[in-house]
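Below are structures written as structure tokens.
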Structure I
Amino acid sequence: MTEIIPAGQARLAQIRAVRDGRPLALADGWKADVADGLATLQKALASGEPLYGVNTGFGKLASTRIPAEDLATLQINLLRSHAAGTGTPLPRPVVRLALALKALSLARGASGVRPEIVETLLALLAADMLPDVPSQGSVGASGDLAPLAHLSLVLVGEGSATDGEGTSRDGKAALAAIGREPVTLGPKEGLALLNGTQVSTALAIDGLFRSQDLLRASLLTGAMSVDAARGSDTPFDPRIHALRGQPGQIRAAEALRALLAGSAIRESHRHGDVRVQDPYCLRCQPQVAGACLDLIEQAGATLEREANAVTDNPLLVAGGELLSGGNFHAEPVAFAADTLAIAVAEIGAIAERRIALLTDPVLSGLPAFLVNTGGLNSGFMIAQVTAAALASENKSLAHPRSVDSMPTSANQEDHVSMATGAGLRLRPMLDNLEGILAIEWLAAAQGIDFHRPLTTSPPLEAAFAALRMEVAPWNQDRLMAPDIAAARALLPSLADQVKLP
């Protein structure tokens, strides 16, 4: 099934589907907009006026005029010189997003490219023939120049691309494999391909989708920890949250109530429990998860707008003018990525505290480190240490990248967003969060085992059963790492079970 999206009107759900492998087609009408923009560019070029990046050099070299006979060479030289990236390749889902976002942007008709450029981007995406793009080399201003140069080289038959089977080809062979010829760039087309925020936005959107999934998973592992620790569901009463009025908090509390409804463990200690209040990591879950939910949705709104934006320079605007501006500056994307990083760090931080609670017999009332015959067996002692290490690393990685700036291009580009780095760091943070939640799931299931024959709620019993299909109870010490890996592989199924209202 193909996602058919009007240029400028993509929604996050459609973008997620494209990231996950669905082809993208543009709704009818985009070619007329592109043709209008191209006609405006050609008229401006015929006037003989200096046009940045069309008949001039780039950046600090913008005052250098380029003769008409060298305009095509100017564009291909731009791609080659700017393909100066380094580091490991961007993950395939991120490259899919970048291709889609670049096509959506150029199709709005403000960039002065031919339809052939957009069609080639869409063809690569449809065939899952993805350019090999180094992950490092952009500061998130003047566009994601280096990574977009590597992406764009494939269109002209240079660079390299890898198909869905893992076979890498040079750019010309990659195009031939999908039935296309290399493109010869026209005026401004190289600049339009390189200028823009599509890579930093792709990284942030990929992080957004994973953050959404892991937040939902954390609500389930958190609810399971409540029952494992014989905690109270009173803090999730809707009347408490209505009095504050924070929308994410209200929704998180509702999700937690639904996850715990029908628990026999909870009913067993509803009356006569000597604890008046649970520790914050159990009691304040709606407040923390809800605040994270609000931040994630705020970031999502920014990134949805950016996914539909035209962010190259100069731009062809209504009235037939070619205007130089700064839409390539990715400050909104940097802020969104930094916001996501804060939420990811906090989701992991409070989950690690729940793991620590479960392994502490004074707080949980469970056997020390969730294992019988303590001393002979260490149980979850070091699993909690691992979770602490991951949570600590995420706290360091959550430092905002957007507050940094390093002047480039001989001080012509003297304030940059660092949005690409802000997006890049989300992947290792989310990997860390996966590890923390996998450990919490294991620990909470182990805690619930100690309460048998009492059962938890139906949704939590289903999650418990899914885990126990892959991971046996911890009756005596064994290798812990395979259990963590197994739980981690199952985490997407947890996210699917939690529906946020």
Structure II
Amino acid sequence: MEYLIGIDLGTSGTKTVLFDREGTVMANSTIEYPMYQEKNGWAEQDPDDWWRAAADTIQDVIKRTGIDAGEIKGIGISGQMHGLVMLDAKGKVLRKSIIWCDQRTAAECEEITQKVGAERLIEITANPALTGFTASKILWVRNNEPQIYSQCAHILLPKDYVRYKLTGDFATEVSDASGMQLLDVPKRQWSQEVLDKLDIDINLLPKVYESPEVTGVISEEAAKLTSLKAGTPVVGGAGDNAAAAVGTGVVTDGKAFTTIGTSGVVFAHTSDISIDPKGRVHTFCCAVPGAWHVMGVTQAAGLSLKWFRDNFCTEEIQAAKGLGVDPYYIMDRQAERSPIGCNRLLYLPYLMGERTPHLDPDCRGVFFGLSAMHSKYDMLRAVMEGVCYSQRDSVEILKGMGVTLNEMYACGGGGTSPLWRQMLADTYNCPVKTVKSKEGPALGVAILAGVGAGLYPSVEAACETMVQTNPEQLPIDENVPRYEAYYDVYRSIYPALKDNFKMLSKI
């Protein structure tokens, strides 16, 4: 038999999945870890938490299946994007990783824009300077922790730190590197011009590969810690969204997906690079060699629902334990008790600032229209609807750019919710599909590993075999205008509060 492993390094935990070569799940294992928020708007994690979780989950899936590690033909890694991992010359982590949702770098974004030039920055990196991206984090450490920066010998992204621990190699790939703001996205290589203007030494950065390329092999040391066979190839893998695209089969023009994970994404594949001159959506290299993707990002999509669960759904959590089900299953049933529009209650999911379409690190979450008649269930449904409206913002921008959206898929944890999928279908007014596999990014990087290991000739060919779809979920005709009316109100709230968010951030 031939098997593949996909490792999905997320914000809440790392999940490792063992697949056969047809994409069937043989075993999966997840380990969670904390996020540290020392100040409002800050977000950090310990890279060694990621490595321990990856090593232990790999060992677990091999042990539980009892397979011969020599039958594992390749390994791919998916990862949360934009995180900054800094290592010294001996490969030791210098500080906690500043991760994707951290918002501390507004001043550094201004510095980047001033040094590179706003238009030139978009021409090269396909995006404006953003607080979530890695380049501004590098400058923040240099500006605020010079003693740490002076010791830095290697800069890696989260998944690439796990790769380093597995193989001993410093490597990345184009999809994840696109989110660093240091890559020439049209040329798919580091931009010496940007690096020079920001005074960042290119030798700090790893070698860049295409996503299905082999970047190294499992070292003897890692083999002992993971039960893998030394010499097993590890491919480039992909950033979480690019990996989810492969795992959903969104690898040709006209296909798109919406994911509701910790963050939310609307992602469309394109063979021709397309850049929004206003910088409201992101253009990155995708995991298919020679192609790109355009995506809009909601910072706190599933995070909004998790925040609500953790703070207001103690009863639902206890009930779920008693029934042996996920708390989100109970929460879906509770949200259905509230009508569309939540009795005239709206939620803006800006818990961690926002990217698309506002590019505003200072905006924050809002319940709008709250009255004494509202219940917890109205607020719960409002959170779910607000995330859908935020995703709709991205869809409208992509359409305006001329990006073709013929097929829409739903993935991520939120994509498993029939209620949330129906909200998306009604809000977008288009059918929404799902794939049979629930493994998303893990399947995507396993597919890439299959290509790198020579089991398949291309990413597209591998997807034809390994990705299978379920029947589509159609919009309900009478629901569409009801959501549209609330979406119109939703769109008007941020402009009215924009200045107030700025005032609040300065207190």
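Computing Cα extents along the principal axes in Å, for residues 258-393 alone gives 78, 35, 21 for which of I, II? List each step's numbers first, then the result.
Numbers: I: 78, 35, 21; II: 50, 35, 24.
The correct label is I.
Tell me which of I, II gives -17500 when you compute helix-only ellipticity at 222 nm (-39500 (n - 2.57) for each DSSP H run of 4 or more, over all residues; to 500). Show your work: numbers first, answer last.
Numbers: I: -17500; II: -12000.
It traces back to I.
Supply the structure label, taken from I, II, corresponding to volume of the Cα convex hull per residue in Å³ with the calculated value 154. All intermediate terms of the calculation are to be shown ahead of the outcome.
Details: I: 154; II: 138.
Attributed to the structure labelled I.
Could you figure out which one of I, II the value 0.15 for FRET efficiency 1/(1 + (r/R0)^6) of positions 146 and 450 (r between Cβ atoms, R0 = 41 Å, to 0.05) was computed from? Working shown, then result.
Working: I: 0.15; II: 0.40.
The read-out comes from structure I.
Which of the displayed structures (I, II) returns the greatest value of mean count of other Cβ atoms within 10 Å over residues 186-193 on calculation? Before the final figure, lay out each step's value.
Values: I: 27.4; II: 15.2.
Going through I, II one by one, mean count of other Cβ atoms within 10 Å over residues 186-193 is largest in I.
Determine which structure produced the value 18.5 for mean count of other Cβ atoms within 10 Å over residues 138-145, calculated from the coordinates; the candidates are I, II.
Details: I: 28.1; II: 18.5.
Answer for the origin of the read-out: II.
For structures I, II, calculate mean count of other Cβ atoms within 10 Å over residues 10-17 and state which one comes out highest. Intermediate results must be reported in sequence, preceding the final value.
On the way: I: 17.4; II: 23.4.
By mean count of other Cβ atoms within 10 Å over residues 10-17, the leading structure of I, II is II.
When you work out Rg/Rh (Cα atoms, Kirkwood Rh), for residues 130-321 alone for each of the structures I, II, which one comes out largest? Walk me through the numbers on the way to the answer.
Values: I: 1.21; II: 1.01.
Structure I comes out on top.
A value of 1.6 was derived for distance in nm of label points 7 Å out along Cα→Cβ at positions 250 and 434; which structure in I, II was it taken from?
Values: I: 3.5; II: 1.6.
Only one of I, II returns 1.6 for distance in nm of label points 7 Å out along Cα→Cβ at positions 250 and 434, namely II.
Hey, Kirkwood radius over Cα pairs in Å, for residues 34-121 alone derived from one of I, II reads 14.9; which structure? Can you show the working numbers first?
Working: I: 14.9; II: 16.3.
The value was obtained from structure I.
Every number here is computed from the coordinates shown, using simple stated rules; none is lab data. Because the structure is a prediction, the values reported are computed rather than measured. Cβ atoms are built from the backbone, for glycine too; each structure is taken alone.
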